[in-house]
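These are the structures in question, set out in turn.
Read-outs: derived from the displayed coordinates by stated rules, not from any lab. None of the values given here were measured: they were computed from a predicted structure. Cβ atoms are built from the backbone, for glycine too; each structure is taken alone.
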Structure P
Amino acid sequence: MINMVVGVKRLPKLTRKEFSDHWKGHHAGLIQKCSNFNRHIESYIQYHHDEERHGLAELFGSSGEYDGITILKFKNKEAMETAFAEPDYLENVQPDEARFVDLDNCTTFILTEEKIL
C-alpha cells in the first residue's frame, strides 16, 4: 500500500468555511463521478480543520496553516501514477483544484504504510 498525504491550503481569497464547503461538496462530487480515476484508488479521505481541537495539535508541534489533510491510498506506485494520468482526472478534477486550493503552498508526502496496532 502506498499513500499520498497532502497538507492542503486554501486560496487566500476563500474563508476556511468556503474552502471546506467546496472541498467536501463540489470537489468530492467530481471525485466520486470520476470512475476511471477511482478504479486505481483504495480510498480517498478528507480531514477538515477542526477549530475546537486546534490547540491539541501543539502536542506534536504546530499544525501550521493547513486547512485540511487528504489521504489517497493506492495498491502500488503504478496505480497512483496511472490514476493521475487518467483523462477524466485531468479534464474534470485537476482544473477544479486550482479554484480552491493554494497548490504552491501545499505539502505532499508519498508514504508506505507500516501498521503498528
Structure Q
Amino acid sequence: MQVNGYTIENDAHLAGADLAGANLKRTALTGADLRGANLKRADICGANLRFAILINANLTHADLEGTMLMGANLESADLAHASLIYAELFKANIEGTNLTHTNLHMATMPDGSIHD
C-alpha cells in the first residue's frame, strides 16, 4: 500500500516520513520504524503497530482508536490531543511521552491496567 509516496507495510523504514493527515486505518505496520515521523492528525484507527518504533514521532491530534501498540516504543513521542480510546499499550514504552489532553478511555496501559 502506498500513502504519500511511502510504502506502508510491516517492518517498513519510515523514519522522518511526513504522513500528516494520512489515512492509515487498519494498516499493518508491525515493527515499523517511524522514528521522528510526522503523523499529525493521521487516522490510524485499528492499525497494527505492535513493536513499532515511534521515538520522537508527532502524533498530535491523531486518531489511534483501537490501535495495537503492544511493545511499541513511544519514547518522547507527542500524543497531545490524540485519541487512544480502546488502544492496546501493554508493555509499550511511554517514557517522556506527551499525553496532554490525550483520550485514553478504556485503553490498556503498559502495566496491563485499563484506563478509565
Structure R
Amino acid sequence: MSNGSRSAHYDALKAELGTIFKNYTVRQLEDILLPAGIPIGEIHDMGTVFADPQVTALQQVLTIPHPKAGELRVVGAPYVFSETPATVRHHPPLLGEQTDELLAEFGFTAAQIESFRASGVLG
C-alpha cells in the first residue's frame, strides 16, 4: 500500500485500526509487529516525556524563558557530548518570528520579502 493510498483512505483506515489496536497495549503490539518487520513506536505526550525516568536521569528537562508562555519546560538535546555539550539557546519560534531571517538566508532581499508580505504570500 502506498502513502498516497493510505492518505486517500485515512479516515477508514484509522477507524479500522483503532478497533483492533484498542484491544492491545503498546508493548503487546510491539511484540507482535516488530518481529513481523512492521515498524512501531509509542508516541508520547510531553507529560509522559517529562516523567520518563531516563529523561530525568539524564537531566534533560530544561526550563527556558518564552516571550508568550513565560517559563517553558522543554526536553534537551537527545545526545550528550562531554567535550562539546549541546545547549538550548532559544525558545521555540513563534509563528513567523524567523520568516524574514530565513528568507534572507535563502537570498531574498528585504524588498522581495516585503513584496511577498504585501501580496499575501506571507502572513
Next item on the list: Determine which structure produced the value 10 for relative contact order in percent (Cα under 8 Å, 6 or more apart), calculated from the coordinates; the candidates are P, Q, R.
Entry: R
Next item on the list: For mean count of other Cβ atoms within 10 Å over residues 15-22, the calculated result is 9.6, so let me know which of P, Q, R that is.
Entry: R
Check: Taking distance in nm of label points 7 Å out along Cα→Cβ at positions 7 and 103 from the coordinates of each of P, Q, R, which one would give 2.6?
Finding: R
Item checked: For 1.10 (Cα Rg over 2.2 N^0.38 Å, calculated) the corresponding structure among P, Q, R -> P
Next item on the list: Kindly point out which one of P, Q, R the value -11000 was derived from, the read-out being helix-only ellipticity at 222 nm (-39500 (n - 2.57) for each DSSP H run of 4 or more, over all residues; to 500).
Entry: R
